[in-house]
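J.: Structures follow.
The numbers here are math on the coordinates, done by the rules we state, and not lab data. Just so it is clear, the structure is predicted and the values come from calculations on it, not from any experiment. Cβ atoms are built from the backbone, for glycine too; each structure is taken alone.
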Structure I
Amino acid sequence: MASVAFAERKDLLKAYLGREIEKLVFAELSEEFCAANDMGYMIGIPVPFSAEDLLGSQREGGLDVTRISDNMVMVIGADTGFRYRDEYLEFLVSFFSPDKLLQVLLSHAASAMRERRFRTACVYHRAALLLDDEDVNALFGYACCCREWYLSLEGEDEEELIALLKSEANLFFEYTADADDSFAPAWYYLGYAYLNAGSYKKAELAWERFLRLSDDPESEPVKDVKERMESLIDPVKIEEGVNLLAAGYLEQGIDVLRPYEDTNFDNWWPLHFYLAGAYDELGMTELAIEEYERTAALSPSNTDVYDALARLYAECGRADMAEKYMNKSQLLKEGQDQ
């Protein structure tokens, strides 16, 4: 991946970042100021000011370009599709070199992160990515910011925001690894991202990459990953079995998964659900019913299981059991619609 084309992405977070700029007001720069600074492109373009900026310019007899620049950064970082984004970026790089500006933005973002002001840090990181969406530090910083922000929201009624931040964090850890596949920290966090998503093989591969790149075998992250990888052995094998089923290799997938019914994974409902589906496809109705029943006991709100049981019992001529599970499924679905 050469570029994440950050400026072209649909901005899903802007609704949660508006508070960072809600007190700004917009006014146009004078034609004299634009002409004096060779900025004809800014004529007629509204510029963000705080009340303090306007008062300060009156007292001190001039505009503070640094303050205007920071306000612009906050606006385009909060709303990456802002109408005058490109003009603001041109204004910024006319006063500061792109490299220096990028470092300043990342420095402000890091300060906000240390103070746990995650919205502000997110805004600065996003502005940095608008400036250079291939910079590894900007990519990784944004991913870490999203991760720390959603972790800080655990236990709060913010499910939609948490989901968006998780998606952004995971995606930008991947972008970081794509931009520099020798950047070990990206692989460390990617392992956790894949683990939490249930992609155990991908987690294993990411952490193997992290361990190869790590230069301190005694560091806490290395020790942590080695311990985690030991616990991945069985989940990776189970995932392989599930993938075999999904690819249509039903007998082979069953052979991989069935032994785990005699382990601690016997209480993991997806194991029985996958086996039930495979038996169902093979026409092994009694075994399918048995596995679906075990799934229902472990996941009692799973309407897909009840629908499958109703169908299989009806096919077996067990009208009473078919009706039982049909009614259970209907009651659950009605409850979910309320």
Structure II
Amino acid sequence: MSLKRAKEVIAIEAQAIKALGSRIDESFVSAVDLISQCKGRVIVSGMGKTGIIGRKIAATLSSTGTPAMFLHSAEAVHGDLGQVTRQDILLLLSQSGETEETVRILPLIKRIGSKIIAMTGGIDSKLARHSDIILNTKVKNEGCPLGLAPMASTTAALVMGDALAACLIDRKNFKKEDFAFYHPGGSLGRRLLLKVEDVMRTSSRFAPVTGGKKVKDVLLAITKARCGSACIVDNTGKLSGIFTDGDLRRHLEADPLVLNKEVKAVMTVNPLCIRKDKLAAEAFDILKEKNIDELPVVDHKGTLVGLLDVQDLLKAGLV
């Protein structure tokens, strides 16, 4: 019985979503037009379960470039309506369109002068009659065995809200970089905002040396800096090579006296490097593709300015 009921509810809600597609018309286009031209905020309001959906819609709009906030319908008539201005747009959610708390604020919103977009299944309701634009989210069946709890209707409202947000992303030409700006703490934000210079090793945390240094002295510099390589520079400070732990092991096998050689004789010439103003994510891709652990960092003139270790990217939460 449980599996049968579950499948029934899923089918009912899927049908409710499918039915929305047949109702997308010029009203929806008008809603997108109105919101995209809004000089204030989109204030989403609703009650109960629908109100919870309204919170999610407001959050999605805000995170995708459309300033929005949630206003609880019951709190609105107890002072919170003071947050609403003439430049705002009210997106009011009510499946019946007759929700008492939502209907009560309609004349007050009209007095303020804000535009109203109704998201409702009651296209002949009080809410619909007092709205500038109606988005029809009517459902045939909720799916609740008792016929009481909103299920399909809240799903339909959620999907309609997502459809609005998606179209507004297109309309405003909202980019990944814009999304990252509003999500600096998330993994996407870090990938799109974190620069190499934000996480690279500088000063005593890496080992820049000249080519004339003996390998044994270079090893001491690497040990002191607690890194896995030394970056070799010419007399102008430009990067000319790199010497790693792996290089040492390979040369020791061929020549046990390598420790007394100048590092320029055994370094890797013209190594891979990255500019400090590049994205840290780009550096990680290079490290991963080339199966290496460290990258010298240079400025736009090729002057060595630091070292980037894969461990630095791990600590920064990039991967």
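J.: If Rg and Dmax of the Cα atoms in Å comes out at 30.5, 92 when worked out from the coordinates, which of I, II was used?
T.: Going label by label, the one that fits is II.
J.: Upon calculation of FRET efficiency 1/(1 + (r/R0)^6) of positions 159 and 311 (r between Cβ atoms, R0 = 41 Å, to 0.05) from the atomic coordinates, which of the structures I, II produces 0.40?
T.: II
J.: Next question, about the same structure. Can you say which of I, II returns -21500 when helix-only ellipticity at 222 nm (-39500 (n - 2.57) for each DSSP H run of 4 or more, over all residues; to 500) is computed?
T.: The read-out comes from structure I.
J.: I would also like to ask the following. To test your reading of the models, identify which of I, II gives 3.2 for distance in nm of label points 7 Å out along Cα→Cβ at positions 175 and 247 when calculated.
T.: I
J.: Now, a different point. Identify the structure, out of I, II, from whose coordinates relative contact order in percent (Cα under 8 Å, 6 or more apart) was calculated to give 9.
T.: I
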